Structure formats: structure tokens, C-alpha cells
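Structures for review follow.
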Structure 1
Amino acid sequence: MKMVQKNFKKAFTLVELLVVIGILAILTAVVLVAVNPARQLMQARNTERSAEVNSILSAITAYIADPINNGAVPASGGTIVSCSTSGTVWSNIGTSTAAGFVNLKTDLAPTYIADMPMDPSGTEGDTGYDVCQSTANRITVSAPSAEGATIEVTR
């Protein structure tokens with residue numbers, strides 16, 4: 001009897017390839033859910049807003065503390081409104097003299113702050129930040145565009 005020798009080539013079967021692709025798809029989905037890029041970007045924007053609110057408030061505080069200004073609040077191009085107890089009334093911090101904006105850039109930049117920060121979702125002429133002064137002369141700066149958080153600092 002003559003033995004027939006068959007040559008088998010080593011290769012992956014279609015089923016094996018499909019299983020590997022399925023496992024890779026599941027792992028990719030798990031990593032994307034764990035990382036959640038939309039949430040990471042939102043947190044990054046809120047972190048930027050928080051830092052900028054602190055910068056603006058520090059610049060206003062430095063302006064008030066400067067003996068040249070005699071303790072006056074910067075309010076070029078408008079008036080910083082009082083913080084209401086029944087609901088906060090804010091004055092928009094702008095970079096222009098557009099209606100409804102207090103242009104603090106002329107008073108603060110570049111002496112007390114390098115340049116007025118702009119909210120990541122801000123529009124032209126509006127920094128995206130608000131400021132008010134309480135009856136106890138405490139200044140509050142807030143970021144009303146904050147995503148899923150309240151960002152405001154009072155000093």
C-alpha cells in the first residue's frame with residue numbers, strides 16, 4: 001500500500017480570526033468607556049475656568065490693594081454690580097465696551113494680569129466670566145459656562 005503524504009500549510013482559520021477580532025473589539029470598547037474622552041475634555045475646560053477665575057480675582061484684588069487706586073474697584077466702561085441675596089446679579093466681564101459689559105481689561109491688563117482670560121466657550125467681546133461686589137465689599141468672580149459644576153471664587 002502506497003502512503004500518500006499530504007502537505008498541510010499552517011494558517012489561521014476564519015473562526016480563529018473572527019474570535020481575535022471580537023476580543024479586540026471588546027477590549028477597545030472597555031478602554032473607551034473607562035477613558036471617556038468627553039468627560040476628560042469637560043474636566044479640562046472646567047480646570048482652565050477655575051484657574052482663570054482665580055487669576056481674575058487676584059488681579060482685581062491687586063488693583064484694589066494698589067495705593068495708586070485708593071481702594072477703588074476697577075470698573076472701566078461700566079459698573080460692577082452688587083451681588084443680590086435673592087438671586088445673584090452679575091456684571092459681565094468683557095474685553096470691549098459693548099452694552100452690558102464691564103471692560104476690566106483696560107484697568108487690569110497688563111499691570112495686574114498679562115491679558116484677560118477667555119472662557120473656552122467664550123464669544124468675541126465677552127470673556128465668559130462674571131463679577132459682582134457684595135455689600136460687605138467682597139468681590140466674587142464666577143464662570144457661568146462651567147459644565148456640570150459651579151465655579152466661583154469670593155475674596
Structure 2
Amino acid sequence: MKDCLIRRDQTLGAGIDEVFRFFSDPRNLGEITPPWLHFHIDACSTASIGEGTVIDYSLRVRGFPFRWRSVIRAWDPPFRFVDEQVTGPYRRWIHEHSFVDLGGRTRVGDCVRYAVFGGALVDRFLVRPDVERIFDYRAKRLMTLLRA
């Protein structure tokens with residue numbers, strides 16, 4: 001199956017160091033994940049995220065329980081990092097987070113390349129709407145948490 005792509009950009013009213021520090025703390029993942037996913041971090045190999053960090057989560061997608069393991073593949077503070085699902089509900093999930101200093105504000109970018117089991121129809125009618133809804137929730141929470 002061909003990869004799907006989601007891009008999001010958002011400007012937050014906090015400086016790049018504060019924003020990157022927020023994203024570097026794995027405990028904050030739960031703060032920006034919608035409650036309907038019943039998200040829980042089961043284990044994290046390091047106290048703060050860095051290259052090589054392994055994070056294990058449990059969550060529910062449309063009521064079905066999943067285990068998800070991500071590895072941080074790239075780490076370039078405070079400008080970007082990349083996490084990749086190594087086990088989980090997707091055939092592939094690679095999420096690049098980018099941060100641009102806007103002089104006291106920060107532009108946060110997300111670029112997710114993913115592939116799903118079941119192909120284009122499953123993505124169009126089930127997966128993509130869910131992923132878009134998750135990123136909408138995340139954007140609202142980030143605005144609340146990182147206004148500065």
C-alpha cells in the first residue's frame with residue numbers, strides 16, 4: 001500500500017525551548033492525547049525523550065485494545081525529532097515533529113507518513129478521519145497548555 005501523509009502546522013505562544021522541553025517529557029503525551037483513546041504509557045526506556053528512546057503504550061482504537069511501541073529515530077533539540085512505530089495498529093507510522101523559533105512563539109509542525117492494513121478504503125473511511133480528529137484534539141490542548 002502507498003503511504004498516506006498528514007501535515008499539520010500550529011503556532012504556539014511559548015518559546016521554542018519551553019515547547020521542545022514539553023515534547024521531550026514522555027508524561028506529556030497523555031496530556032495531548034484524546035481521552036477516548038484510553039492512552040497509557042506502559043514503559044519508557046529513558047526519563048526524557050532522546051535518540052533511541054523506546055516508549056510502550058496501550059490504547060484503544062474504536063474500542064479495540066492495542067499495544068504500541070515507538071522508537072525515537074532522530075533527535076535534534078530544539079528543532080526536530082522523529083518517532084517511528086515498531087509495533088502497533090499501523091503497517092507503518094513515522095512522525096516527524098519540527099519546531100521553528102518565531103521570537104517568543106514557536107511554530108510546531110507535524111508530518112506523519114503512515115500505511116494501514118486494509119488499504120485505501122479503510123484509510124479513507126476509518127483511519128484518516130480518526131487521525132485527523134486526534135490531531136484536532138492535540139492542537140486545542142497544545143493551545144491551552146503552551147500559551148506562555
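Readers should treat all values here as calculations from the given coordinates under stated rules, not as data from a laboratory. Computed from a predicted model, the values in this text were never measured in an experiment. Cβ atoms are built from the backbone, for glycine too; each structure is taken alone.
In terms of relative contact order in percent (Cα under 8 Å, 6 or more apart), the structure with the greatest value among 1, 2 is 2.
Taking mean count of other Cβ atoms within 10 Å over residues 54-61 for each of 1, 2, which is largest? If you can, show how the numbers build up before the last one.
Working: 1: 19.5; 2: 16.8.
The maximum falls on structure 1.
Taking distance in nm of label points 7 Å out along Cα→Cβ at positions 78 and 102 from the coordinates of each of 1, 2, which one would give 0.9? Let's see the in-between values first.
Numbers: 1: 0.9; 2: 1.5.
That value comes from structure 1.
Each of 1, 2 could give volume of the Cα convex hull per residue in Å³, but the derived value 98 comes from 2.
Tell me which structure, out of 1, 2, gives 8.2 once distance in nm of label points 7 Å out along Cα→Cβ at positions 6 and 110 is calculated.
Details: 1: 8.2; 2: 0.6.
Going through each structure in turn, the value belongs to 1.
Work out the source of -6000 here, i.e. which of 1, 2 gives that when helix-only ellipticity at 222 nm (-39500 (n - 2.57) for each DSSP H run of 4 or more, over all residues; to 500) is computed.
Values: 1: -12000; 2: -6000.
Label of the source structure: 2.
Here volume of the Cα convex hull per residue in Å³, for residues 14-93 alone has been calculated and equals 91, so which of 1, 2 was it run on? Before the final figure, lay out the partial values.
Numbers: 1: 158; 2: 91.
Structure 2 accounts for this read-out.
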